[in-house]
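A.B. asks: What follows are several structures.
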Structure I
Amino acid sequence: MMTNLFSVFDPSTNIMNLSLNWISTFLGVTMLPMTFWLLPSRFNYIWHSITNTLHNEFKTLIGPSNKGSTFIFVSLFTLILFNNFLGLFPYIFTSSSHLAMTLALALPLWLSFMIYGWINHTQHMFAHLVPQGTPPVLMPFMVCFETISNIIRPGTLAVRLAANMIAGHLLLTLLGNTGPNLTSSMLSLLIIAQLALLTLECAVAVIQSYVFAILVTLYSSEVN
């Protein structure tokens, strides 16, 4: 019997007290089909189209000043997407549902943007604290609000991704646990609901990885 509802997200696989759950972060590389490495292949063409579209979109947001930095954000999108999808498989640890991973992705990126911005574009960063057209009376308050909103950015990035992953998985777990107590007619409805939720979770996996990558890109564009 489950003592805690959130225990489904606890790391539990270990050999000689060495946690193996985080290996699932890189498990997606082993699941790529062999035809992906044959050029040209259908899988390769699809993935190239996706990354090329993301590269063009990120390049538009960042601007011409930071050439090549879009590859970081495309790689970030790929990493989160693989982890979100792997979490939908049974008995695979969902690393993107833990703040330890999401915060480890968001905090260093945000910190590097802030350090770079305040060192190289100090006046520009100060100008960002007061939005254009703010009345002089409200300027001290706007500086406080903008500073707070800037500081909580890595936290909101991390919590958004982790909370969305946890919410869907919890709902699937809760509905799945009611299965043994249902009649055959209700069980068929439960299976349909689970399939619908699984489809929704696939969409959430893509959307959340895209949202994370696009927000990090927007934060980096502000420091130029």
Structure II
Amino acid sequence: MIKAVLFDLDGTIINSEEGITKCVQYALSSFGIEEPDRKKLLCFIGPPLDPVFREKYGFDADKAWQAVLKYRERFDKTGIFECELYEGVADTIRKLKEAGCVIALASSKPETACRRILEHFSLTPYFDEIVGSTLDGNISTKQQVLEELGRRMEHMQITKDQMCLIGDTEYDVIGADQFGIRCVGVSYGFGKRELLERAGAYCVCDNMAEVVEALQQMR
């Protein structure tokens, strides 16, 4: 029986495409790189930002970190709220909470931003724990976020087989596996069904109703 449902944020609870891609455009432009097609920047949604700047644009570690800081410059003022809730997510979170589940957030987005976004959508009261990355980069990967979440949840005495992560990319599935828990993938976010399945998702759901059904079937 699943007792703790852990949610990813971007691509799972919120559609943050506009805010993230516009902030990446802003960061790139500070280095003289103009990228008018925001669809090409969807790869920045999900993983930590600095490795993507290094991989996609050949930035060295220092330049990538400077790009992250430029990204945050716009994000903290404007981009953070250029997002919207996915259909059915808020109601599902409320119902799971009412059913007695522990609800937690596990996101690679900075924790400060996660808290502001959940507060913006009036979802904070439903979350028992909220964990994101740290601004200094010491916690950035999904595995590191989940490990920190696990430490904060130790007093709840919930075993890993009683936890499940809900996420939209293979990074969620891989991070969950590294932490030792299952992951239910959602197809409506920014990942691809075949990558979620290949990474080892417990199952891939098209909507929140299917997610709840999958959680109920887990033993």
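FYI, it's all coordinate maths here, none of it is from the lab. Here the structure is a predicted model, which is why all the values come from computation and not from measurement. Cβ atoms are built from the backbone, for glycine too; each structure is taken alone.
A.B. asks: A value of 2.9 was derived for distance in nm of label points 7 Å out along Cα→Cβ at positions 26 and 210; which structure in I, II was it taken from? Don't skip to the end; give the middle numbers.
C.D. replies: Details: I: 2.9; II: 3.5.
Source structure: I.
A.B. asks: On relative contact order in percent (Cα under 8 Å, 6 or more apart), which of the structures labelled I, II is highest? Can you show the working numbers first?
C.D. replies: Values: I: 29; II: 25.
Structure I comes out on top.
A.B. asks: Could you figure out which one of I, II the value 49 for percent of Cα pairs over 23 Å apart, for residues 50-153 alone was computed from? Provide the component values of the computation, followed by the final result.
C.D. replies: Working: I: 49; II: 36.
Attributed to the structure labelled I.
A.B. asks: Can you spot which of I, II the value 18.0 was calculated from, given it is mean count of other Cβ atoms within 10 Å over residues 114-121?
C.D. replies: Details: I: 13.6; II: 18.0.
Source structure: II.
A.B. asks: Let me ask something else. Given a value of -22000 for helix-only ellipticity at 222 nm (-39500 (n - 2.57) for each DSSP H run of 4 or more, over all residues; to 500), point me to the structure among I, II it was derived from.
C.D. replies: Structure of origin is I.
A.B. asks: Check the numbers for distance in nm of label points 7 Å out along Cα→Cβ at positions 42 and 194 across I, II and tell me which is largest. Each step should come with its number before you reach the end.
C.D. replies: Values: I: 2.9; II: 1.4.
By distance in nm of label points 7 Å out along Cα→Cβ at positions 42 and 194, the leading structure of I, II is I.
A.B. asks: Taking volume of the Cα convex hull per residue in Å³ as the criterion, which structure among I, II has the greatest value?
C.D. replies: Ranking I, II on volume of the Cα convex hull per residue in Å³, first place is I.
A.B. asks: Matching task: 3.0 is the computed value of distance in nm of label points 7 Å out along Cα→Cβ at positions 74 and 98. Pick the structure from I, II.
C.D. replies: Details: I: 3.0; II: 4.0.
Label of the source structure: I.
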